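Before anything else, here is the set of structures, which you'll find just below.
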Structure P
Amino acid sequence: MLIARSIGLFVLAALLEIGGAWLVWQGVRGSHSGEGRGWAWIGAGIVALGAYGFVATLQPDAHFGRILAAYGGVFVAGSLAWGMVADGYRPDRYDVLGALVCLVGVAIIMYVPRNR
């Protein structure tokens with residue numbers, strides 16, 4: 001159950017951080033037109049980014065460095081997935097392979113049993 005909770009928190013953190021960054025991007029730069037969508041989008045992005053910071057603290061493991069290092073792998077894979085859904089980006093096989101390598105790293109960092 002702890003692993004499922006941890007994975008859920010990583011997914012929520014990714015949605016908040018990547019979504020928040022995307023909202024700021026849209027607010028400043030817009031989609032493909034180069035015209036930003038304005039301060040409301042930027043503000044929503046800032047709120048989401050702030051919420052991400054709190055979600056990370058809910059992980060069962062108490063080691064900040066471990067959580068953020070593992071989250072980095074989730075961020076890589078999540079960013080590619082977000083780009084596919086939100087912007088129509090199509091990752092190539094090397095993007096997919098790199099994301100899978102990162103997720104294997106997450107599993108090793110977070111879920112390999114240790115003598116504690």
Structure Q
Amino acid sequence: MRHGILGLDPETPLLGYVVKGEMLRENPAMVDGLARASRAAKDILATDDAEWERLRPKMNAKSDAQFEALIAGFRAGIPAEGPIDEAAAGRMLTLMAELGGEDLLGKATELPDGTFYQGSK
């Protein structure tokens with residue numbers, strides 16, 4: 001595992017989707033479909049410059065340089081395919097709790113079990 005600044009794994013995803021437990025229990029195929037669609041979109045945007053041109057009007061980039069920087073930033077942030085390292089995410093949350101306290105996270109200080117859906121098994 002790589003460690004970046006503050007001893008955190010720089011590959012830990014910072015964004016995700018929130019799905020209620022009953023949605024997962026009642027519609028697991030829909031949740032799997034959402035996960036597959038999200039990965040497919042990331043794969044397309046990782047490599048297809050034409051798709052970015054199609055999205056450009058919605059991005060409100062003020063210049064070509066800003067547009068290119070947005071693409072580069074998005075592409076750099078695409079997590080590797082595979083399971084989430086829950087321990088790494090837990091370390092990040094712990095640090096966020098220490099630095100930001102309740103103003104940042106409310107009463108959360110650690111990740112509850114079942115936070116991450118790892119796909120149907």
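When helix-only ellipticity at 222 nm (-39500 (n - 2.57) for each DSSP H run of 4 or more, over all residues; to 500) is computed across structures P, Q, the figure -27000 traces back to P.
Could you figure out which one of P, Q the value 29 for relative contact order in percent (Cα under 8 Å, 6 or more apart) was computed from? Show your work: numbers first, answer last.
Details: P: 26; Q: 29.
It traces back to Q.
For mean count of other Cβ atoms within 10 Å over residues 15-22, which of the structures P, Q scores highest?
Working: P: 19.5; Q: 9.2.
Comparing P, Q by mean count of other Cβ atoms within 10 Å over residues 15-22, the maximum is at P.
The value 3.4 for distance in nm of label points 7 Å out along Cα→Cβ at positions 63 and 79 was derived from one model only; which of P, Q is it? Going label by label, the one that fits is Q. Taking distance in nm of label points 7 Å out along Cα→Cβ at positions 71 and 95 as the criterion, the top structure among P, Q is Q, with the largest value. Between structures P, Q, the greatest calculated value of Cα Rg over 2.2 N^0.38 Å is seen in Q.
Every read-out reported here was derived from the displayed coordinates using simple, explicitly stated rules and does not represent laboratory data. Only a predicted model underlies this, so the values are computations on that prediction, with no experimental measurement involved. Cβ atoms are built from the backbone, for glycine too; each structure is taken alone.
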